[in-house]
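Dropping the structures in below, format is structure tokens.
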Structure P
């Protein structure tokens, strides 16, 4: 009796689960969530800081621009004020000198006043007051007949020269050349509000002859200041060192003439040694924060002060600020929305990964159950199959009638075929379960190939086909591989080649690859060939070239799938090249040296 089939139970071990997608670790998810929240918070803080910096920079630019504008205007108005005061000052000096010399004529009043070029709009009157404080004459009344000896002794600009000791505080309004710049008063002679500029007439012996008085129309300054375009919050003032307003225009309207201003300690204007300056503080006049620039009129106790309310100066900045804050809020909302969306996406991805992991685990479990089922079925079928084959062999030996022996032979062949199918199923189950053992060892290449081909020599001869073996001279003498699995692959390829080839022959060729690192086994047949679109399909489980092939030649479609799986376990690959009508070429490529562990 022939050798009985192996009846040992299959050794199918469960393969470690390696799901494609694994659910996110809860700690990692929380850490990621914290990082996203931190990033969003950081982005918001950075955005807020940048917006605040930009707004502050623009705010400072607006303040600086207003300060520069006010300073420039103060300089221009200072120069204009000086152009008015200088000729009037010179006129009083000439009149003083003329009167002191005793060569003064009544016509000199008109002549000296007209020489200033400021009569009558600016210089309203140029007059002389006696040492007793009474009016003498002026360019409006050269002989003094119209006015008469009007007593002006109570006026500050007269008293400061008549009784200097009693008016020490007022003398701060004296220039170094003795010109006193008084407060605005209502003129008794002209009947108009005027600024009184007075100078004493002193003889060489020090005797006071009288006082020269120039009456200046403050409306001129108010008109000039009104023409300056400062906007509704702008103001221009002519302020004396005694902190009394000589003229002021605010919001385009004249206001505050003669008003005294109390400056606190440390106020920039309080330091008379400072020729110019800018500052931002609440005004003592209207209690409004103002951006102010001032310039002192050189040689005179007067200051030109130009200011604008901070609110008016920052009007454009506030519009820009509102737009910027709106954009920043939208950007912040977008950042928050992006962060929330990202977190939701991560959460959905986590849920998807969890579901995929469950699905993968279920698939793994199903695959494991299937493999175990197939292995169990194969094992259970082998016991009766072994008995059937054994009895068939016994009948072949003992039956005398040829027809009975032929029937017994058919039974044995059917049992062999069924055993082959069961072996393929069991091997494939082992591969899928990760339990297929691969034993790498050196094997003689030429002997292994020749023995494999010899096994199919009778089958080839029975079909009238040639079976050739060709080993390249440069092929190595031995190959580190699993010899049993290599034979199993070559057996499958040769069996298929002989099965599908009707005429011609089959060749088994061995050669070294182009780089010399791999050994290639080619099984070439002269069969019908395989269409290109089926080159990948035939390596799938339970798939054959077509239904016609399956019906004509039988088979389960597991052979090539198993062969490719075994090739990959040995770090090789199994491919096919074929053209319909020209046969097929299956190539098994294996590494020439033992692959590194892992």
Structure Q
């Protein structure tokens, strides 16, 4: 059997007994002799091991008896696709394309299942085949009911009991990010790393934190945690690292807390799933923080992320070095402008694109509460993190700022009182260009721009879809209004949304804004190796292009003259004839 290839096994499934005798047993006289007492029909009916109930029972019994040995048992079952469905279906390449069975095929299935006495030929020849249910006093029925009871009931459900209760972290871990960074320039990645260290130091919460890094810890500035938390190694550190004489050296330990998996995003995500489902599998809630190059997350191991959702994993995915222009100089392989789009396809994923450290801290704090609080949700969070340094502002004193950040959109800076109005939405690192554009529009063109931080277009879209559905199903009641429509529909002037991701990210909410023009600016096209300034000019998301876009929309509505738009294009040296970035 070990020398028979799969294609031959499939052939034996559909051939007669003589073919099996001559080609499987025949070449070896010893094998031929072993089946000399069997007829061709007997050979034809020889079952594969996976269809032999005695063999299955014996294998499972052996596996059960091996429990506790410290060695896993793997049962490999050879089976036939379409088994019991008849000669025209069983083992055929067309098995997946066959949607209905003929009367003859149904009779063959009935006979193979030994249901001749229960289901008559006449019943199978009726317009609809009968639904077969064993009588309640039958051995089969009693067995199935008994097994259902043993498994906890007829409806599958996850019942979790926490053996070790998780205490939520103290607010002290998040406080420092509310005050901003003063004159110091930091990135959101640096802010998150500091937050992660704070969480790991929390006396009640810290031991449940699982930092996971595939390979790029130093790229993310996370090497500062090596000495304190140490990298897990099952046998401890067995070598002296090349950086042993440095303060931030590569420290491994048997009790290390950091999982640095090497260059394996799939292995790292497997660790994320294991830690993120431990609340159910072990009764011990753990909080994984898996930080990776954002380009190598959803795109590289998207199927595993879907599996994480399927398994009801909880935790945080951090897409670091995010943005198609923020990670400069690394070209199309590394520059991510679409992970947020891929995240939008996963129902259990809460996707955020924060611009400031206080937004990161707020989302992590509220995410922990949602996943591990009094009413835990089986979701996980995806946050983009950028490696561009800038001064972090302090959080608003508004009492509702937390809910505003989490709802996906809030007013970050109101518009000055001017003749003309416009609204600019920004996400992530695009805030600097948005702020510069707003300043120029005010000073040179008397256009006052509101600046809104769009932390999550996915959240806005999903809430708007739910409101839309409610309105559709309750036509006689007063229509409800979505968050994005309530916040933006009644403003003045055009809306321009700028992102370091593809235009489709802000476009998720475009159709819900019905009373104003909505123009997205984004990074459609392949990444390039260049400076941030050059990349942002190339993708047309820098301040000059935002200015031109706002002016153009104002001219389209007759508020200003087209000549002003042309003047801005010329003054900034923009080439109207250059090819669109999508096609370069």
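No lab work stands behind these numbers, since they all come straight from the coordinates. Just so you know, these numbers come straight off a predicted model, no measurement behind them. Cβ atoms are built from the backbone, for glycine too; each structure is taken alone.
Identify which of structures P, Q gives the largest calculated value of distance in nm of label points 7 Å out along Cα→Cβ at positions 277 and 509.
Biggest value here belongs to P.
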*Taking helix-only ellipticity at 222 nm (-39500 (n - 2.57) for each DSSP H run of 4 or more, over all residues; to 500) from the coordinates of each of P, Q, which one would give -10500?*
Q
*Taking 3, 11, 13, 10, 6, 5, 4, 4, 4, 5, 6, 7, 7, 6, 4, 2, 1, 0, 0 as the value of P(r) over Cα pairs in 10 Å bins from 0, in percent derived from one of the structures shown (P, Q), identify that structure.*
P
*Comparing distance in nm of label points 7 Å out along Cα→Cβ at positions 141 and 461 across structures P, Q, which is largest?*
P
